[in-house]
Structure P
Amino acid sequence: MSKALFTAHATAKGGRDGHVKSDDGLIDLDLVMPTGKSDKKGTNPEQLFAAAYSACYDGALNLVASQKKKEIDSTTTADVSFLKDPDDGGFKISATLNIDIKGVSQQEAEELAEEAHQVCPYSKATRGNINVELNPRAV
């Protein structure tokens, strides 16, 4: 087993209509089901996952670029969808990573995006479990 470099802690209570809080209090959010009929304001697990995945992936992209001696400026936006699974009637998620990369050609952007997808811890965790689409764009 790998040695943990650090461990994050967060606690949820009440599920999708509850509350989530990190142990340090930096995350302290009400949760709301976006498809619900409530006026209550809050976030949802898909927004939290999108924020985490985009940050992790963008970090991996910049690591890969630096290893290849490429100076880039990048922005990654994760679109995470909550889906009805037609196979079992349950639910699942999918993700699209929209990656804008300055400083490289379109071909280099596509190569860097794919390499980052191979090393990103979130991409590794989701590989084979959810559909992830990469949309790299040289800007």
Structure Q
Amino acid sequence: MDKLTQYERVFNHFDDNGDSKISPSELQQCVEAIGGELLLAEAEAVVELLDSDGDGLLGFEDFVRFLEGGEEEEKVKDLKETFKMYEMDGSGCITPKSLKKMLSRLGESRTIDDCKVMISQFDLNGDGVLNFDEFRVMMS
């Protein structure tokens, strides 16, 4: 079963009144059913943000954007954790030295020059280190 079909099943399950729209309270029930917590005021704010036709409800496409937005947040959180492992010295950047150290922990022996070359491929502002945004581009 593809992702869209799964989304459709979830959407239809929480569309209590069968109007092909998800109300803020239906969205709240949906989030709670998967173990999350969403206050009604937060659900209303989400609906307002994602409601593409201005009717105060989420259509199916709006609902898909909501689900995939959550996945994106999760990816960014995971990337930030990974970035911290490579960054190590608290500088907020991945330096050739910190990259070398992390790679050797992973069993990959590289020289500082190798690491400089690896960083230069994604160093968008040319400062010789990777900030989080550059790291995100590298990982995508």
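Between P, Q, which one scores greatest on mean projected area of the Cα convex hull in nm², for residues 34-73 alone? Let's see the in-between values first.
Details: P: 3.7; Q: 3.0.
Comparing P, Q, the top value of mean projected area of the Cα convex hull in nm², for residues 34-73 alone belongs to P.
Could you figure out which one of P, Q the value 2.9 for distance in nm of label points 7 Å out along Cα→Cβ at positions 50 and 122 was computed from?
Numbers: P: 1.1; Q: 2.9.
Considering all the candidates, the number was obtained from Q.
For which of the structures P, Q does the calculation of mean count of other Cβ atoms within 10 Å over residues 2-9 return 5.8? Show your work: numbers first, answer last.
Numbers: P: 5.8; Q: 11.4.
Computed on structure P.
Given that mean count of other Cβ atoms within 10 Å over residues 18-25, derived from a single structure, equals 12.9, which label among P, Q identifies that structure?
Numbers: P: 12.9; Q: 16.2.
The read-out comes from structure P.
Tell me which structure, out of P, Q, gives -20000 once helix-only ellipticity at 222 nm (-39500 (n - 2.57) for each DSSP H run of 4 or more, over all residues; to 500) is calculated. Spell out each step's value before the answer.
Working: P: -10000; Q: -20000.
Here the read-out was taken from Q.
If mean projected area of the Cα convex hull in nm², for residues 90-129 alone comes out at 2.8 when worked out from the coordinates, which of P, Q was used? Don't skip to the answer; put the middle values down first.
Working: P: 3.5; Q: 2.8.
The read-out was computed on structure Q.
With distance in nm of label points 7 Å out along Cα→Cβ at positions 42 and 66 as the yardstick, tell me which of P, Q scores highest. Write down the numbers at each step before the final one.
Working: P: 3.8; Q: 1.3.
Once distance in nm of label points 7 Å out along Cα→Cβ at positions 42 and 66 is tallied for P, Q, the winner is P.
Suppose you compute semi-axes √(5λ) of the Cα gyration tensor in Å for every structure in P, Q: which one lands on 30, 19, 15?
Values: P: 30, 19, 15; Q: 43, 14, 13.
Source structure: P.
Relative contact order in percent (Cα under 8 Å, 6 or more apart) computed as 18: which structure among P, Q? Before the final figure, lay out each step's value.
Values: P: 18; Q: 14.
That value comes from structure P.
Bear in mind that the values in this text are calculations on the coordinates, not laboratory data. Here the structure is a predicted model, which is why all the values come from computation and not from measurement. Cβ atoms are built from the backbone, for glycine too; each structure is taken alone.
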